[in-house]
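These are the structures, in structure tokens.
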Structure 1
Amino acid sequence: MNPQTSVGKNLPVLYIDFIKNVEYMEILMIPKGSGSENMSTMKMFIPADGVKAVKKFILDTFIASGANPCPPGIIGVGLGGTADLVMRLAKEAIARPLGQRNEDPEIAKMEEELEEAINATGIGPMGLGGDVSTLGVHIEMAYTHITQNPVAVNTQCWPARRARARIYPDGRIEYGY
């Protein structure tokens, strides 16, 4: 049964993380439309596949999505962990502010390379052609078992709807994204 309200059993999806030495509660909301969310995908690689195969998968996923996720948007990529974690990492990646690269230099370089390659596809805004097919590529990663390398792609459409609120013990609230 689906009442078409986007709320109900197991919706909305909630994650709760406890972070040591943080004295606020942070709420992050990322509403998504089906055009972008339906383009999500995940694949399990083995280490022997290598970084080249991972990059090809990410690029091929974007190309196969075409105009469906309303480009240019943000491409979120998750690397490592487990199948369920890698999808969460890809979703968290789209929440990072545009222009903020991953703190790991190798991952940051991969973000730049993928962003350049995706923009070179010519898919462009709304799939009508052009030089800007993505506003940014963000990658989040986790360590993983030596025999696997899960990779997930999650696209955020061009409005990049997201909101963040930090609630402090003194009652102060900071809003942003």
Structure 2
Amino acid sequence: MGLIVLLVIVVLIVIMIVGMYNKLVRSRQNVKESWSAIDTELRRRYDLIPNLVETVKGYATHEQETLENVIKARNAAISNTGSPESQAQTENVLTGALRQVFALSEAYPQLQANQNFQQLQAQLEQTETQIAQSRRFYNANVRELNTSIESFPSSLIAGNFGFRPEPYFEIDEPAARGPVAVKF
């Protein structure tokens, strides 16, 4: 009888361990999926920027340095395939460069009236909103995974099977905490 009780306890412990492991795997996959959503929106943003720069270039020819800064920031952001922390840093630089372009457009009323420029603004504003939503989704999944990794008893399973906490996708620059301002 004692052997049966011991066997039942061992089976329950194994089932509990398998359940915790599977929960950690699901959480890790959710983090990867949500990062993919951010990456998709960032790619869309990168595709819009050259069109925006070309439109502005026609009106603000002597503002070449500002436009070059946007292209450099875009290229740096595209080529950064590192951690979410390093990508957030390059995204901060890109957001700042885009702010300069939109500030520059205030000096050119004919640019503000350009229909192509207005359409690009609207698309970029929508993309920025989607990036913010994707970032919140990613960070929620990271929070869930990290909580599971650090909570007892799943922390024992996580440590033994190589699960590590994931970094949040955060914006360091306080001015960049909101979407790019595209109000005219």
Top of 1, 2 by distance in nm of label points 7 Å out along Cα→Cβ at positions 90 and 114, largest first
2
Computed -27500 for helix-only ellipticity at 222 nm (-39500 (n - 2.57) for each DSSP H run of 4 or more, over all residues; to 500) - originating structure among 1, 2:
2
One of 1, 2 was used to compute Kirkwood radius over Cα pairs in Å, and the answer was 19.1. Which one was it?
2
Between structures 1, 2, where is distance in nm of label points 7 Å out along Cα→Cβ at positions 34 and 82 highest?
1
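Distance in nm of label points 7 Å out along Cα→Cβ at positions 26 and 66 computed as 3.8: which structure among 1, 2?
1
Read-outs: derived from the displayed coordinates by stated rules, not from any lab. For clarity, every value in this text was computed on a predicted model and none was experimentally measured. Cβ atoms are built from the backbone, for glycine too; each structure is taken alone.
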